[in-house]
Structure 1
Amino acid sequence: MDLLCLEREAVYRRLRKEVAFPFHEIVKLAATWNISLDEIIGINVGAVSFMMKQINYFDPSEDEFKELKKRIDRLEHLKESENSECMEVCNRLPRSLTTKFPILFRFDNFRWAYQYGNTEEKTLFSHMIVSKRMYQKISTYQENIRNVSCMNYIWDSMIFDYLVRDILYFHSILLITDKEKTLLKQKILALIDYLADVASKGYFPETKKKVNIYVSKIHIDTNYSYFYTDELKICRVYAFDKYDLYSFDTGMVDNFRTWMRLKKRTSILISETDEKSRLDFFTKQRELVNRL
């Protein structure tokens, strides 16, 4: 009613299919709710639409905050869902892990701003500030992630090596100070200790929800993921480090689910079962991080 400036009865007539939605109303609905015209009209052209919403994590607009809230709200029902499932295949630490340590989340966005930001100026890491309001949002996101009934990670074996190299590079060009490098090192080691505990127990200690951690034996080219519940089915491919292309198309989500599960063929499960591989992996990561 509000969006189309219609009376209640006029809306009901459209919903009851007594009156057809005029095309200009369909376009308005599609643009506002990010629904493809093909989906609304019911045309199957054999193509899947992926969407991308940009969010500036350092200086977000109100519209960007609304988009972020919408993403977080989608995950709220995970607390009640008994069969929710998520898998993240990644060559860089995903947001579901870095958000536990705000400085790592800030570094992710700093790295992105340096590579893809629109300004020619080199901004110091210390000048990249994430607002308290944003941290509250990402903390809620982190809490929701830990309520997935079964969380699966497949990591590139070089996942921490890439992070260490990035920090050393920015330190070498004086955008990160010695003190900041040391603080990043401490938080990465704390994250490794946390993940080693999760891998040993096979669940998030905060919620007791199941976690499977795999290490891939072959290179992973980018990060991609899916959520699968009774109410929410979504798949994502991450582009330019920070942005995610996503789709709610059920067929595509099912394909993602199948493809990503097949990644287990070339991966080693290090949570719960293979204690030697688990200890070897995390020992190696600590040695890498101590290079900082």
Structure 2
Amino acid sequence: MVNDSPWIAVGELGAAFEKDVNLLPPSNDLAGRSFDLHYEDGSIERFTFETGDRLVRSDLGEERPPESYRATTMQRGRYFVDFVSQTDRAMTISLFLDLEQKIFTSVIGRLPSESEAMMPLPERTLRGKELTGVTADFVHGAIDEAIADITPRHNTTTDLVDHRIEYTYSPTEQYEHIYLNDSFYTWHCLSGAERGLADTDRCHYYKLGEKLYLFVWREKIVPTLGVVVLSLEAMKTTGKLFGYEGDDFARVTNFPIGAKARILNVTSHDQGGERRE
């Protein structure tokens, strides 16, 4: 039976993003450094960056298998670190390290099992579940010191709401995002492997600094987690897409993405609640 669906697996999308992409170069700044991450629940985890692409995590003296990571930076002392967990099924960790403020935010993303992913959307609704089976947990903390009352924190934000932004990932791959509210956004592929496709999905926003944002989305049709850092100063992004390689739910793909950003429109509200451009 021929599959005429326009929706493609994340692995296929990754192949489309391999050529002439607008990626930030990987950073080796963290190589040879170790950081103790103090979580809000009181636990401590040490991240040792042995090289520019290999790290080891240890918790209370128990060392985990090495992880292959990729780090990028758009501002001094601030790094986006991403890797696939070697010990957990279909899980990634995306870490934003703010060495200037000595704080971090971690995004722990998980893909659904096959049975969870195949559950029809009406059934998910009747069961009180989110429409997407992709999950993202956000964890905050301090670097190399215990959390105190004065410790700053990356907080949720609505700064991007009502923005319509165009993202050019390569000469062939281009999307637009419309940030609807604090929980949902609409994406639309203008050109590339998903041309003509569009959907509205669950999303999350955090403010990392002046004109610097963490944006995370969780797609429901094809299980996908997107995590990016957006700079409205540099008008660039750095981040990743995570999903299944194909349709067998046995292999995952986690590939870096980066785009040039262009604000197309900002729609605001007046005091009467009417939209104006």
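Computing Rg/Rh (Cα atoms, Kirkwood Rh) for each of 1, 2, which one ends up highest?
Top value of Rg/Rh (Cα atoms, Kirkwood Rh), among 1, 2, belongs to structure 1.
With helix-only ellipticity at 222 nm (-39500 (n - 2.57) for each DSSP H run of 4 or more, over all residues; to 500) derived from the coordinates and found to be -14500, which of 1, 2 does the value describe?
Of the options listed, only 1 reproduces it.
Comparing mean count of other Cβ atoms within 10 Å over residues 20-27 across 1, 2, which structure shows the greatest value?
When mean count of other Cβ atoms within 10 Å over residues 20-27 is computed for each of 1, 2, structure 2 gives the biggest number.
Here relative contact order in percent (Cα under 8 Å, 6 or more apart) was calculated and came to 18; which of the structures 1, 2 was it taken from?
For relative contact order in percent (Cα under 8 Å, 6 or more apart), the value 18 is produced by structure 2.
Assign the value 6.2, calculated as mean projected area of the Cα convex hull in nm², for residues 164-259 alone, to the correct structure from 1, 2.
2
Values quoted throughout were computed directly from the atomic coordinates according to the rules given, and no laboratory measurement underlies them. Remember, predicted model here, so these are calculated numbers, not experimental data. Cβ atoms are built from the backbone, for glycine too; each structure is taken alone.
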